[in-house]
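Pasting the structures in now, so scroll down.
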Structure 1
Amino acid sequence: MIIKNCYCFIDECGDPEFYGKGKRLLVGNPGFQPLLIMGMIETNNRKALNKAVREFSESILQDVLFKSIPSVKEPSWFLHAKNDHPEVRAEFFKFLRQYEGIKFHAVIARKDLSIFNRKHNNNASEFYFDVIRKLLENHWFVDTRYHIYLAHKSKSTTEKLINSIERAIDSSNKKKGIIEQIDYQCTIEKSNFLPELSVVDYFLWALQRYIYKGESRFWETIEPSVGSVIDLYDENKLYNERNVFRLEKAPIFESIL
């Protein structure tokens, strides 16, 4: 059997928090993030993707149109959709639109306090890694070796990530009715160290902007590279290439935004 390699890069937008300092309930208060969205890109050719993103970043640093932009002039600059200048952002979306060899997957988790208490034991970290488990659940093949990279967050640990992966594999095996031994390795990395995580970040930014602001142009321009979107607490609704994600198909988000 020929073993393939699959490289998976995972990040999030929003956060899993329901409570602030002193267990102050955040729901309904300014600053509360009503959605946690976990996203992942898959590629079989990490070397090519890494090289392409690095070369794009270098082209921005060398281009007279962009290199004088204050954020780009920062020594620590890396591609990050929320912080990037609109012109830089537009250029990277053009890059993503034409880049082949990646698939993006996402899980949208609406933050419902009753579900948080009942399913996630009132624990933000458990909620976060439960959503990662769901993100990974349907992506396992026995002829593939998986390399999984999670963007670093303060409460993330490799032990929790491994637990999520193992539960995702177990869930997949139960659905298939067989036991498959999956070969994988995983690590947690800072976003500025891995150019591939910038790609996940941009897909997440486009999805979040579409949901929050109704602006679909960024999402639609990269949609050919979208493999799946799961609306976790809308009856686990699955969107894919044949049934693309559209706001009009989903329960109204305005009620929680």
Structure 2
Amino acid sequence: MSRSQTRKEKPDSAEPHIRLLTGGLTVADMNQRIALLEKAELFDGLDCSICAYMASTAHSKHYACGDVIFDAGDPVRSVLLLTEGRVKLTRFSEEGAEVILRLCVPGDVVYPPAMVPEEIYYSTAETLQACQLLTWEARTFDAAQERFPALRKNAKRVLERQILELELRLRQACTRKVSPRLALALHHLVSQIGHPVNGHVEIALTRESLAQLTAMNAATVSRVLSRWEKIGILSLRREGIVVHNVSGLSDLSKFR
């Protein structure tokens, strides 16, 4: 066997060793995972070694649009970090109406990790687009929080922020009239999930979902949006809304 042939075999023989060091991932895949974690609020400011450890213990999962990731009442088995796509967390009222508690976008934890010790999920998670997630078994993640106090601190901060957001939406539902409340929600969606196109902002969310997000009925939402369409604030599409005047939308949200 020639020396050149021997040299060619070395990278192949080293590959299993590399995979062992990175939890079975290639170095490129490992670096990609670490980059995704560093963009997430849950891992914000954590040492690179912690992110590397968490990346090596995560599993990658794919869900198609419309898949249910978990149902309210299911046992909590995993912590899920959304890396691609969009997920809605919902509950049903006693009358059977669906209410969206939260929209998750890439970088969000689908269910608050500080609540992992709870036995069941209290909401249903459904994909609105094809989604990619990194997941950890609940016991694995809880052990990591014990090992890395900074991770537990971040998890607590994520939970606190989500509770504050729910409190704000509840206060708006109780104190704001329909139009300004809807304008506030749309203005928030512009920054959260808006996609700039030719000077406008596209929001890929149906009117039905917008009604569920704002605790309104679909007919009321459609009526208000149609009125705003006539004055040039936005345009309605079958599967979304195009905002033409973000500042005008902001002005509408200030009315009491």
Structure 3
Amino acid sequence: MTPGGGHRAFVDLHVHTSASFDSLASPESVVRTAASRGLTHLAITDHDTIDGALAARDYVSRETIDLMVLVGQEVKTSDGDLIAVFLDRPIESGLSPTEAIEAIREQGGLVGIPHPFDRFRGSLLAGSESNDANAASAAGPAAIAPLVDWVEAHNARIMVGRGNEQATAFARDHELPGVAVSDSHSTLEIGVAYSVIDGDPSTPDGLLAALPPIHLVTGRATYFVRAVTPVAKLVQRARGRGRHAPARRTKVAP
């Protein structure tokens, strides 16, 4: 509780489990670790699926762990990734950003932009030729800014470059809340970055009302931890759980 009698929450809005093609962390180990490190709300946002989030939510309920799991997904669009939270069903991969946002909204979900300027991942704004956030905001993908609810101002997996600084500037310039996330793909990363907010982010309305955060915890993953990801991809591929390209969508002639 806060001194004023409200709720204070410790929230990570971008976490992966072994349901992703690039993680070996089981949903059960992820939520146990998050609770042990003081997080109160965890959005599990695996690539292309909500299976890990559903398994984690069921485990928390069954074992009465003091943690709220928010069901989410990292959605691969035709132009880069989006974070969707408060889902009932997975979002199709390969949609345009606006189509994906419409599909998320149809479920009553919220939308964030993950690692928007990270050139090494599927990032919506990374294609800008300028290092200036104001110049980048004039690019086509930035047109979705009015359609989203937050921007990852700090992503703990951005190890090089000015991606987090650019994201912070972009959020400020577009008057969007900036959040801090771990983007964890292993239990070692859980809790290195998160947002502290006043309010109850257990529902879409509650999370929106609580943003922007009152404080960002901005730790970073280590290079050693990042090196685990390629290994995880190889293991998952050997298990038949590698990432599959989205089906090519064909237009129907009028």
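Points worth noting:
- Looking across 1, 2, 3, the calculation of helix-only ellipticity at 222 nm (-39500 (n - 2.57) for each DSSP H run of 4 or more, over all residues; to 500) that yields -12000 traces back to 1.
- Comparison of 1, 2, 3 by distance in nm of label points 7 Å out along Cα→Cβ at positions 30 and 206 - largest value held by: 2
- Computing relative contact order in percent (Cα under 8 Å, 6 or more apart) across structures 1, 2, 3 gives 16 for structure 2.
Only the coordinates and a few stated rules stand behind these numbers; no lab work does. Note that the coordinates shown come from a computational prediction; the quantities given were computed from them, not determined experimentally. Cβ atoms are built from the backbone, for glycine too; each structure is taken alone.
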